[in-house]
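Enquirer: Dropping the structures in below, format is structure tokens.
The numbers here are math on the coordinates, done by the rules we state, and not lab data. What you see is a predicted model; the values in this text were computed from it and never measured. Cβ atoms are built from the backbone, for glycine too; each structure is taken alone.
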Structure 1
Amino acid sequence: MTPKKVYLIFLFLIIIWVSFIFLAPYLAFKGHKYSSDYLYRIFSFFCHQRPERSFFIWGYKLGVCARCAFLYMGVLAGMLLYPIRFGKGISFKVVLIFGTPLILDGVSQLFFRESTNEIRAFTGFLLGIILPFYIMPKFFESLK
């Protein structure tokens, strides 16, 4: 399989994943409790889903918390931007630089402060947008 086909498969999968984050509250809003609960249950394997750490839409929380939602949306944005540098990777140091705010925010709220959903969203997006530039080239290398 060519790298471009693999890229398109990954892009399709992240589009579906991000769509489901918004589909869970939409289905709850429309009264489709069983389908909505099923999506929330799937997301519970990947996220704590605490309401106070989540954004709400249509009166229901997103399928995942603010940090996770924006991390996944960041990955989607990164995947959409990835063709600009297709095949050119970045170093793990760059990932650490982009991930440091998320780590600092997460760790600091364990000990002496409570973060906000806006900060969680920003730090999640910041890490998410860079991840495809690190992961996709590594994945392509593994296919060889």
Structure 2
Amino acid sequence: MNLERGSVTIWGIGLIGVLFGFAGLAVDTWRVFTERQALAGLADSAAVAGANGVDEDLFRVTGEVVLDQAEAAGLATDYLAGRSGDATVAIGFRDTGIEVTLSDTVDLTLLTFFLGGEPVDLQVIAYANPAPRTTPVP
């Protein structure tokens, strides 16, 4: 009878540890997903803003929709100014469009006890291509 004394306490401590781990997983996973979603929305918007940097002179002469890379990069950079926080921004061009890459890290809260406090690295890439309007403007 005395051999089982304290076993409920040990089970209780173990259960609390497991519950703490699940809570940490839920909270930190939610933080990473929401941060990634916000970063992706920002990258998408910056790419769309940059895709408005069409070479107007070429368009007026030939009707061809081509990006002016300096203008497009300026528009995307202006959109991100003050919004990107600590994220690293890279703007590039591929095919006929603009590509915006944002990289950031998310510090874990509850899972730092289990994973050693390493932040999670996030990177999102958004691509936008300028296209002529196919429907008449009202």
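Enquirer: To test your reading of the models, identify which of 1, 2 gives 28, 22, 11 for semi-axes √(5λ) of the Cα gyration tensor in Å when calculated.
Expert: Structure 1 accounts for this read-out.
Enquirer: Then there is this: Of structures 1, 2, which gives -24500 when helix-only ellipticity at 222 nm (-39500 (n - 2.57) for each DSSP H run of 4 or more, over all residues; to 500) is computed from the coordinates?
Expert: Label of the originating structure: 1.
Enquirer: If you rank structures 1, 2 by FRET efficiency 1/(1 + (r/R0)^6) of positions 62 and 86 (r between Cβ atoms, R0 = 41 Å, to 0.05), which sits at the top with the largest value?
Expert: 1
Enquirer: Using FRET efficiency 1/(1 + (r/R0)^6) of positions 22 and 70 (r between Cβ atoms, R0 = 25 Å, to 0.05) as the calculated read-out, with 0.00 as its value, let me know the right label among 1, 2.
Expert: Value 0.00 for FRET efficiency 1/(1 + (r/R0)^6) of positions 22 and 70 (r between Cβ atoms, R0 = 25 Å, to 0.05) corresponds to 2 out of 1, 2.
Enquirer: Still on this structure: Given a value of 0.95 for FRET efficiency 1/(1 + (r/R0)^6) of positions 38 and 78 (r between Cβ atoms, R0 = 30 Å, to 0.05), calculated from one of 1, 2, which structure does it belong to? Walk me through the numbers before you get to the answer.
Expert: Working: 1: 0.60; 2: 0.95.
Here the read-out was taken from 2.
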